[in-house]
Structure I
Amino acid sequence: MSFFEPPQLITAEVFASVPARLRKEGHPSTWIDANHPGSGLDCFLEGPAFDRDGNLYMVDIPYGRILRMSPKGEFEVAAEYDGWPNGIAIHRDGRIFIADYRLGIMVLDPESGRVEPYLTHAFSESFKGVNDLTFAKNGDLYFTDQGQTGVHDPTGRVYRHTTDGRLECLITNGPSPNGIVLDPEDKVLFVAMTRSNCMWHCPLKTGGGVAKVGVFAQLPGIHGPDGLAMDEAGNLSAAHARPGIIWLLSPLGEPLYRVQLPGTAARMTNMAYGGADRKTLFIVESYSGAILAAKMPVAGKVLYSHL
């Protein structure tokens, strides 16, 4: 018995790919040694985010790089440093905030290419390994601290760093908190719990903190989700990386659409809304270094970077 109508298919297409001149084939990487030994990956993309000029920034985790793709699909290296960048969010002033698994929250000046520390610890304790981040409309920064947590060790954390400098721990029992996004009214925080294969629905209390956190949706099959994105109608996109599906779920958790690349189980890990009408979902295919594009039914939520 099915509780919902079958989700409709949206076909993704390859928009662009990291050129050969920027690939790191054969270069040593401690991240690859730890996470994908013997794979020979020449890049591993995650964390896309658009700036006001339509440039798409993304991380290349194993080689400590922030890449920039122009609206025409041309790539260049925006920054390279000794870290493991995992996700990015762009501030309204143009600074690019980086969730770096090894170093904490970093900040990139896109003009100079300089990367500097912003938040490296929580109350003198090192982070487990930050993963993703997002800004609220008022400039508060939310981020996940995933590390190696999972169902066996549900101690992943979710933090809020307020504009007046307060660091608040909102979640302490997350089984692998990964992607993170706010609803259009900034009243609910959604967090992807990768190893329990679901997304949490976290209502934000007026006085601070969260209350009555629950499971928003459970995904079928093997582990996921990874990255999340929100449209202006409150529909949630979730990257189910291993099967190679982007699910679009209604505000009530109903599966409306599934986005796929025909003929392959693409490793789609993260995505961002872009294009002139914000109705194109740009998706990173981590293993191949490709950027996919899919036309969506509703425009993406206007992010803090574009307010």
Structure II
Amino acid sequence: MTVERPAPPVWRSILYVPGNVPKFIDKAHERGADCVLVDLEDSVQPAQKPEARAMLPETMKKVARGGADVAVRINRPLRLAIPDIEAAVRPGLSALFITKTESVQHLKLLDEVVSDLERERGLPVGSVGFGGMIEHPRALARIHDIAEHAPRLIALMLGGEDFALETGSVPGDETLELPKRLVAFAAQAHGVPMIGILGTVADYSDPDAYRKSAERARRFGFSGGTCIHPGLVTALNAAFTPTEDEVAHARKLIEADRQAAAEGRGSFSVDGKMIDIPVVERARKLVARYEAIERRQAGR
């Protein structure tokens, strides 16, 4: 059965912004992020969560001024998630990031709440996407079910710090690569963008190392990354954008394939290398992504 979902976003960079800190909120639109993720969870102390929710309508308007999509990270348990959702679902919201995503049933429950609010507030039903955050090892057993059947799912990611906490491990490249790749395989199997880098997002002191980690994640099929420091947005945008040389080579392959097809040939050689269907399809996907990024930039 086909699950109805919003169109997958083009998010190379997702910048976390604490939902109750005006100095970060006011400048978020200047950072160049594809998506600003307003956080109501870990960066907001429990006593300040009502204030962050009350600020949210104005916060969302402010962070969107530069053309970024707006998402909101909500809390778990349910008694905190519901008021978060009620505050967030309004015009301008692209997605809710669902912390501690556990199952399809979990997301279906939240889907009911969001659908009711969309109807009440005159929004197209189904327009708000869900970013599923896998933060407990037991959720890995259900990850393919989530990727295939969860409503509204437009992105998956591993919450590295929480996952490390639950597994008793130290967050880092070595400990997080395997679970991140397992989540990525499930996402890729069902056409869901995988967000993240192959490491931890907590250390922002070395932008060059961060960029290299993001470039490595892109080679593994990740589509974008997150950061908590605005200085890393540029690194993410660069890492997850195909280079001009890559695009030129891809277009060369596509044109050679067109010529070969006109001559009745299924495979051909370019620059001394044999080219067949998977190589051409990869080239088409790369060009399609590059053009989607260009359209996004033109619309800002």
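Just so you know, all these numbers are worked out from the coordinates, no wet-lab data involved. As the structure is a computational prediction, the values presented were derived from the model and not from experiment. Cβ atoms are built from the backbone, for glycine too; each structure is taken alone.
helix-only ellipticity at 222 nm (-39500 (n - 2.57) for each DSSP H run of 4 or more, over all residues; to 500) was computed and gave -500; which structure, I, II, did it come from? Attributed to the structure labelled I.
Given a computed value of 25.1 for mean count of other Cβ atoms within 10 Å over residues 57-64, which structure among I, II does it belong to?
Values: I: 25.1; II: 19.4.
This figure was derived from I.
Each of I, II could give distance in nm of label points 7 Å out along Cα→Cβ at positions 145 and 161, but the derived value 1.2 comes from I.
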